[in-house]
Structure 1
Amino acid sequence: MSKEFKPFVAASETIKEFTFGPILMGVVLGILFGASSLYLALKVGMTVSASIPVAVLSITLFKGLSKMFGLRKATILENNMVQTTGSAGESIAFGVAVTMPALLILGYDLDLNRIMTVAILGGLIGVLMMIPLRQALIVKEHGKLIYPEGTACAEVLIVGEKGGSSGKIVFGGFFLGLFYKFFNVGMHLWKDVPEKVFTFFKGSAISAEVSPELLGVGYIIGLRTAAIMMAGGVLSSFVLIPIISLFGGNLVEPLFPAKILIKDMSIHDIWRNYVLYIGAGAVAAGGIISLCQSLPTIVHGAKSGLASVFGGKGAVAEKKDRTQDDLPFSFVVIGTLVMVVALWFAPALHINLFSAILIILFGFLFVTVSSRLTGEIGSSSNPISGMTVATLLLTCLVFLAVGWIGPEYRVGALSIAAVVCIAASNGGTTSQDLKTGYIVGATPKYQQIGLLIGALTSAIVIGYSLQLLNDASTVYSKKVPDYTYAAVTSLTQMQKVKGPEAAADSAEYHVLQVTEQSSPEVLAALSPGKYLLDNTGKVTYLVDPGINGTLNKRDDGTSVTKYEAPKARLMSLIIDGILTQKLPWGLVLLGVALALVLELCGISALPFAVGVYLPIAASAPIFVGGVVRYLSERKRKPAESDAEAETGPGILFSSGLIAGGAIAGILLALTQVMDGFAEKLDFSSMMGSLAQSDFFSLMIFLIAAGVLYFVGKKKAEL
């Protein structure tokens, strides 16, 4: 079938493709969507493909620039170069958000150098490993491997070339999401998490984070997946937590792993101390099950990949035109060797030569698997988390077998998993982009160069975005135990208070990281976490991080946004559970059993497990988005093809909602680190009692959902 295929731009045609303007626009849009994807992944552990909205924005922006300044119209291949370069940001953001926040949970600081190193190396490996696979997966398997998002993106570019444009839909969603989030979370005009606690059913409650980005996620993933997620949230909030409250309320001693009595816990405390571990077990099992279900594809993909690599010279000799012109195989070999050396000698990673080679081997395997799975089922269903869990489990078991169980090896194990995760994520995205290029008639080597540029630039910026979000929501609390650490002179790290609290305290403090491996004396006085000590050793501050922290208010009562980082929490549990052999396995195995029950019922366990793992406040708005899509598609007739559904007005508007809400969240995070600026934005007093009204908050959210329904029921007009 591939021999009969004719691309939109014939191989004999030579039109502008690899030019400065599209590369620059791709870099900017890649950074923008990378930041928004990072924000989303920290909140709910998932992202959505950025290729289609980036392609739509490219067509629209270039047309606007052409009309305003009389510039020439961008070619279809230049627009393709924009989406190719820009799509790398989203895949790298997912890989970083899934892994690197685990550093905070394991008791380390977010080291910017480590994050950037992991992101850069993982992103580049993902592109390099896909170069020799293009002939096998994209060309020879054309017609068999669909690559749904890549095919849909090609359709957007082709229709845009013929004169259509739907960029205004993306921009409409973007600005609605931006202003909604600003008025809600920035100006506090209405409540952002309405909640109802049911006193007649102890331990149960329903809540919803009424955010535009979660509404958009629900629309994109559809009703079935959203409903399965919601079912997991219902099990958590109306079964597991009430059961723990009912049977544990009369205990006179704390139940491991908690250190306080269940009767003294809030609903959130029960969720964090018990249900979180059950959800983690379910997520890990669901990821591994999805990976096992893909074993035939994995084996076939690995064989195809190896065959492609060993046949690299032949592939080069058979090239006939520019549409078959890949970067040379020698470039891949030299680049891979450079990656091994960089991984080995990178001071931020703390890994040896064996670990560096392990990363390359895992990287090639899972880039191959990710690329093939993306071709069969699309990016949204690609079990990247399962591959990361498998990598981390195997790495930790190898470390345990050879006796590498010290604290320093936890960072090494996480670094290996992080690089492989980012490589697999970017490998899947790279294959989608190359499929789009194959359909429209792009030059592969220019796409591959654009992907390397996009991966590098997005990786450099993503660390700053992660650090900003964490620092902006970090709480420095003086509500600490009265304890003096005798060995304060042994602490070498010093730190000043950051954020709003820094205005009243400019002193420098000793840093004490308390972990489960700390001395019994310290653990008897302090819970695991980060503390700041004065020169006498007296504990002065608890540093509660923005990512996975427990305090959602500062000492002055000011609310802050916390990020659950669900997938990163799972990674930390695996590392701690295997290397320190301390984990509430009973709770984890309950989650594993839940996943098995779901799979035996013929239901995908992974979205259900994510619903258990996340607070129901995150699942509820996603479910609403799924319902809106279902209703809009029933209204819109006749039925559309899969490609039309992926590029419909509702999908594009939802992509805008996600980007706008996430970018607003990042901008508002900036106000948290600016002294007094966040307080100046607070206009809640202007709204009176409505600012804290659950009903009013829900009405505003339903209005936004209504707008999405109105847009979604329209037929696609690209």
Structure 2
Amino acid sequence: MLCEELDIPDQAKRLLIDSGIHELFPPQVEAVRAGALEGRNLLLASPTASGKTLVAELCALKHILERDGKVLYLSPLRALANEKYSEFKKYEALRKPNGRRIRVGISTGDFDSSDPWLGRFDIIVATNEKCDSLLRHRAPWMDDLSLVVADEIHLLNDVERGPTLEIVLARLRQVNPDAQLLALSATVSNAEDIAEWLNAIPVTTQWRPVKLREGVLMGVEIQFKDGGSTRIEKRVSDPAVNLALHSIQMGGQVLIFTSTRRKAVSVAKKVAPKVRDLLSKALRRSLERTAELIISSGERTRISDLLAELVKQGAAFHHAGLSSPHRRILEDAFRDGRIKALTATPTLAFGVNLPARVVIIGDYRRYEPGYGYYPISVLEYKQMVGRAGRPKYDEVGESVLIAKTEEERDYLFGSFVLARPERIWSKLGVERILRSHVLATVASEFALTEQGIYDFFGRTLYAYQYDLRAIKGLIAKILRFLYGEGMITVDGAEIRATRFGRRVSQLYIDPLSAIVMREGLLKRAPKITDISLLHMIAHTPDMFPKIRCSSREIDKVSAFMEEHTEEFMFEEPEEWADRLAYEEFLGEVKTAWVLKAWIEERPEDEIIEMFGVEPGDLYRLISTSDWLLYASQELAKLLGHRDILPRIAELRERVTKGVKSEILPLARLEGVGRVRARIMYDAGFRTIEDLRRAPVNKLSSLPLIGPRIAKRIKEQVGGLVKRGDWERLSGAKGPKQHALTEYYE
């Protein structure tokens, strides 16, 4: 089917054709023929890079340009949301019938807001969690939605992310039953089952733009599913490295999946020196510039140094422990074809789209503390395999598992290469998960009776697959718990949320977290310090993922705990009465200690060395702590603990900035940060007034400041700058003196 034949406005057709899209892929044709452009609900399951997003874009354009509709695009991850937002931005060139251009918006954070400003946009991209939060705040613009796109629908099967997506879809269908629903996925084995729950038409296809060959490597020979085979040269003892070098020598890029971060780093270190020998001089120069960019992005640590050194050689590792700027630099360099070998943990398979000619799955088992090693699911394997083959560049993509024996090779063929992905099952029926959603149903007044609550949960995938009776008793138990904790009231048949319950739901925290905060704020520690509040939030179930205290750290953390025993709001469990609870408590203490080191301005590298917490983990910990301290602040207001509000507010700001109290005014300046703020403070610039009066040449001569940052500081704090100094800062002629606007105090 040609773009010209599509039943969409001509201006949209022209934009697609001008962007190089002249003909639809087979899955796109099937979706259109199934009624995607006629408003029918669809579940489209087709391999990665087969064009599912374009179907969503076509439906969105149809709704906006012809029906004056509003579109919500749901994504499971912030990185994916940002990717989709960028893709949709090109449609802002199109005009609606009223002459106004299409507007695209995105919202992925701040869970305590209805974001009324989003109502001005025609296409809204949001994460599943943000959408859940918006529904709890009863965002009025949601009533105007005419199309909902749910990306990565197979994540309904995920223990952590699945229930939120399930509740969001059930709630959106309750709020706006007439809106079209388009569910997208690469892999859904029980598509008919999920489609029936969504009242949608299933469209499933195995077509992909690049042919896929799946195989298993044993020794120096790869045997493929299609009967073919390839021999590779043995250069080192690691077969994954040998295969990577073979693929790069053949002109391709390689993505190597490993089971752990440590393994990703070690494999990258093994492959890098060998890859370097295969690079041209021009490419090496380009990679050196990329390495310099890594070093200059954020604080310099041994991780950034190692990453930069590997990038110079054409290889890199990618995992959740890296900072966001470093991950973006690596992703861009890999997409551009400059990085030839990228080792990664499986989280990449569910994240941003980074295809490679060859995907190597070095480990097919995962280690789970307390459970040992177990094989990955076929669904996870298929997600990784989906990255093989770059559209427009490769005719064939290859995915290869690695076996040590013939028996293992046969097992890998039978259990992964020739196997079908597991069926998707709802993961909603767990008290820890259900608790928050039951409260939200009452607090947001989606249901006002016990029967109304059952009616809503009767619309979920869980009820469809297992029957509502399977969780009816659990819901009743949760309602009794919420009533006992003062979060809901019961008057005859009517159930209402209390002020406390409503605020807990709006803050998007687990009711148990709210109880921990309430108890901590009420009981208080004998001696209230930063540690008291940091441990309080670490003690909540929402502090996730938890920082573990390893066996070799127990003595060190126990000593720290003894030293600060009067500062904790909660008693430590008896070590030998409940060893598991004791070790969990130690993990919470370690979390508080990490945050304490951060706000005392310990360098990132020191924190990494001291606690084994990598930059990405640290930034997630800071983000979660910011959210939980905000929730603590809001509950303290509600519960009348006004005496502690200033302390929580200051601690929250220190956690986000990573500074001591004394340099907060400087760290608040845009473009300054914790390191530059400390440099200025130690140089004698201790207040905003000091900076206003500072000679600009003296300010710009400080380490890590320079003319560009000095100019930004002066623009914010005001003050007079001589013409010559201003010209040196701005690189342009100006009037004799500039009285800079003082817009920060």
Given a computed value of 9 for relative contact order in percent (Cα under 8 Å, 6 or more apart), which structure among 1, 2 does it belong to? 2
Using the calculated result 0.10 for FRET efficiency 1/(1 + (r/R0)^6) of positions 450 and 650 (r between Cβ atoms, R0 = 30 Å, to 0.05), pick out the matching structure from 1, 2. 2
For distance in nm of label points 7 Å out along Cα→Cβ at positions 210 and 442, which of 1, 2 scores largest? 2
Given 18.4 for mean count of other Cβ atoms within 10 Å over residues 354-361, calculated: source structure among 1, 2: 1
Structure responsible for 2.8, with distance in nm of label points 7 Å out along Cα→Cβ at positions 90 and 394 calculated and labels 1, 2 on offer: 1
Distance in nm of label points 7 Å out along Cα→Cβ at positions 418 and 562 gets 6.1 when computed on, of labels 1, 2, structure 2
Structure from which -14000 was derived, helix-only ellipticity at 222 nm (-39500 (n - 2.57) for each DSSP H run of 4 or more, over all residues; to 500), options 1, 2: 2
Between structures 1, 2, where is volume of the Cα convex hull per residue in Å³ highest? 2
Any idea which of 1, 2 comes out highest on distance in nm of label points 7 Å out along Cα→Cβ at positions 346 and 586? 1
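Read-outs: derived from the displayed coordinates by stated rules, not from any lab. Please read all numbers here as calculations on a predicted model, not as lab measurements. Cβ atoms are built from the backbone, for glycine too; each structure is taken alone.
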